[in-house]
1. Matching task: -6000 is the computed value of helix-only ellipticity at 222 nm (-39500 (n - 2.57) for each DSSP H run of 4 or more, over all residues; to 500). Pick the structure from P, Q.
2. When relative contact order in percent (Cα under 8 Å, 6 or more apart) is computed for each of P, Q, which one produces 22?
3. Assuming 59, 44, 22 is Cα extents along the principal axes in Å as calculated from a single structure, say which of P, Q it is.
4. When mean count of other Cβ atoms within 10 Å over residues 48-55 is calculated for each of the structures P, Q, which structure yields the highest value?
5. With distance in nm of label points 7 Å out along Cα→Cβ at positions 80 and 136 derived from the coordinates and found to be 1.6, which of P, Q does the value describe?
Structure P
Amino acid sequence: MTPLPTQTRPPLDKAALRQEGLARRDALPAAARESAAEAIAARLLALPELAGARVVAGYWPLRSEVDVRPALAALHERGARIVLPVVADPHLLFREWTPGAALSRGPFGVEGPGPEAASLRPDALLVPLARFDRERHRIGYGKGHYDRALAALEREEPVIAIGVAFSVQEASVIPAEDHDRRLDMIVTEAEIVHAAGALLPREA
């Protein structure tokens, strides 16, 4: 008797998952995106991991990314130094930013501090993404900047990587490769996903 062929799951397509996640994010109405960003900021500010961070890396929102600038301003008021990533292929640099300071447009249209700003090593990073899953795997924008940055930082000492996303960007499974660094947690407007699963939102 001829054996039946083994049923195999088709490989997951990172590019397709990325495209779908970005489309879902873009499709959110502006008012819903703003409301969700406010809820995400409240959850970020309640994290003990950020309360103890000396240098926090944020990002300047591009297109429909979650706007974390209010959270960064609040962390700065608490005494944290804030840095923003600057693309210097194939690496990211993290330059200090204070609320209200002028920014320069860099590669890929990313806004960041100019070369006159101090370069600092963050001990916590807010990481934008296109897609995420319950195992805290992330799909970024395909350039690998954050994977390389996290690997370089952790050769010195551990850092906390916190994914920031809207809940509609969740996928059932993200294909992970050896070089992919799992996030420590992911914060959405609905919940915090960490190693034990989903946490109930903390009251602001």
Structure Q
Amino acid sequence: MSIKEKMHSQKIYFCDDDTLANEQLRCLDLLYDFNHTRPTEMKRRQAILSQFLAEMGDNCYIESPLHANWGKHTHLGHSVYANFNLTLVDDTHIYIGDHVMIGPNVTIATAGHPIEPQLRKKVAQFNIPVHIGQNVWIGANSVVLPGVSIGKNTVIGAGSVVTKDIPENVVAVGNPCRVLRPISEHDKEYYYKNHRYE
């Protein structure tokens, strides 16, 4: 199995391969170019992102700065919005559905390291894909860990650490993130606490 196959195998591998490091540097150069564009350079920013990411649907907008290990392992659906300081630890694939909103300072991580100290010393790593369903909102300062799936329409509250799968159509919060309640008829009447739609 090649080092690139190991990256996507969910098995332990050692990320000390020079070829891999050089390929990653080329990706990071593109990221540097994106992060140093002016806000008015919309066409240039979109062109760089379309080169940088594995897939990007229509009407996506990513605020800079963006941070990513690779970029080319991240797949965006249509109309994805990410606020400042999104971090994509995309050593394997991250799948983000249509109409997803991501708050500032969110981390989505596919990579982990063994607890066993001697393996960590040798730069051992494993990567497990993350799946984020359509119309999910991830609140500011949240962290999504390797292997997690978040179901469609779900809201992840600000500051959450998502360690396990979260079903669709719920509000989930906390560290570790847990389902607080289902999305309900109440949410069609109130948009925030006691603030009612007019």
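Each value in this text was obtained by applying a stated rule to the coordinates, not by laboratory testing. Worth saying up front: this structure is predicted, and the values here are computed from it rather than measured. Cβ atoms are built from the backbone, for glycine too; each structure is taken alone.
1. Q
2. Working: P: 22; Q: 13.
Comparing all candidates, it corresponds to P.
3. On the way: P: 73, 38, 32; Q: 59, 44, 22.
Label of the originating structure: Q.
4. Answer by largest value of mean count of other Cβ atoms within 10 Å over residues 48-55: Q.
5. Corresponding structure: P.
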